[in-house]
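Pasting the structures in now, so scroll down.
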Structure 1
Amino acid sequence: MNTQLKEIAKVWPNIQPIVSVPHNKKDYNKLLNLLDSLIDEVGNNEKHPLSSLMETIGSLIEMYESQYINEIEGNPVDALNALMVEHGLTQSDLTEIGSQGVVSEILSGKRQLNVRQIKILSKRFKVSPAVFI
């Protein structure tokens with residue numbers, strides 16, 4: 001075994017429960033919670049030391065979702081519109097992501113969702129943040 005693999009073998013038992021392929025809903029939810037925490041910590045800072053971990057966790061989540069979860073087709077605006085219709089909501093019901101003007105700009109495509117808004121919407125609708133990216 002080369003030196004790099006030996007070093008990985010030493011730390012893997014501590015990392016493995018955190019960074020493993022999800023095989024069930026419990027593992028998937030654990031990764032979603034970790035991603036939420038990473039989004040809070042890293043935000044949009046690509047130079048943050050944990051940004052590659054956030055990307056890796058996102059890929060693991062995406063892989064699980066593509067196999068086991070039916071995603072809402074379309075772009076983030078379409079997904080948000082579909083979820084609003086499904087839950088009987090109007091623009092004024094989404095005050096936690098901004099004023100009615102902000103929500104209107106998001107729904108018309110004039111403004112993109114930011115990390116904070118994505119996190120709020122994913123929790124509200126109980127969907128992966130990836131739906132809004």
Structure 2
Amino acid sequence: MTLVERLIKHEGLRLKPYTCPAGKLTIGVGRNLEDRGISEEEAMMMLQNDIIACRKECYSNFIWYGEMDEVRQGVILEMCFNLGISRLSGFKKMLKACELKNYALASQEMLSSRWAVQVGNRAKKLAEIMKKGVEHD
């Protein structure tokens with residue numbers, strides 16, 4: 001048995017966080033998130049994987065997504081990342097406006113949501129990008 005196999009056998013492999021017998025938040029093969037955390041490289045790898053997953057969900061759920069320009073796709077993708085595809089799908093009026101390429105209306109719908117209140121300036125910034133199709137810092 002290899003070291004990796006033995007560690008997996010003894011530690012287990014858990015893909016969701018759990019509390020280990022020592023009371024520490026743990027994930028994977030015994031990764032103590034409280035004391036060790038993750039590296040920046042691991043965080044960036046996870047981010048890239050999450051972006052890929054969100055992009056696939058957007059293409060799968062919104063037939064018009066591929067017709068949008070890259071900047072506006074980024075807005076939808078960021079909302080998917082933040083909300084999850086299920087909650088994003090609840091933005092029926094905003095999504096319909098995107099489908100119709102009425103980005104001013106889509107922007108208004110974004111701002112008239114509970115999400116906009118929750119995320120504040122982030123929503124204002126994303127709504128402006130959606131409306132204008134360009135990003136300004």
Test item: P(r) over Cα pairs in 5 Å bins from 0, in percent, for residues 41-104 alone calculated as 4, 14, 14, 16, 15, 19, 15, 3, 0, pick one of 1, 2: 1
Per relative contact order in percent (Cα under 8 Å, 6 or more apart), the highest-valued of structures 1, 2: 1
For -0.88, -1.22 (log10 I(q)/I(0) by the Debye sum over Cα atoms at q = 0.16, 0.20 Å⁻¹, calculated) the corresponding structure among 1, 2: 1
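Computed from the coordinates by the stated procedures, all read-outs in this text should not be read as laboratory data. Given the structure is predicted, the values throughout are model-derived calculations rather than measurements.
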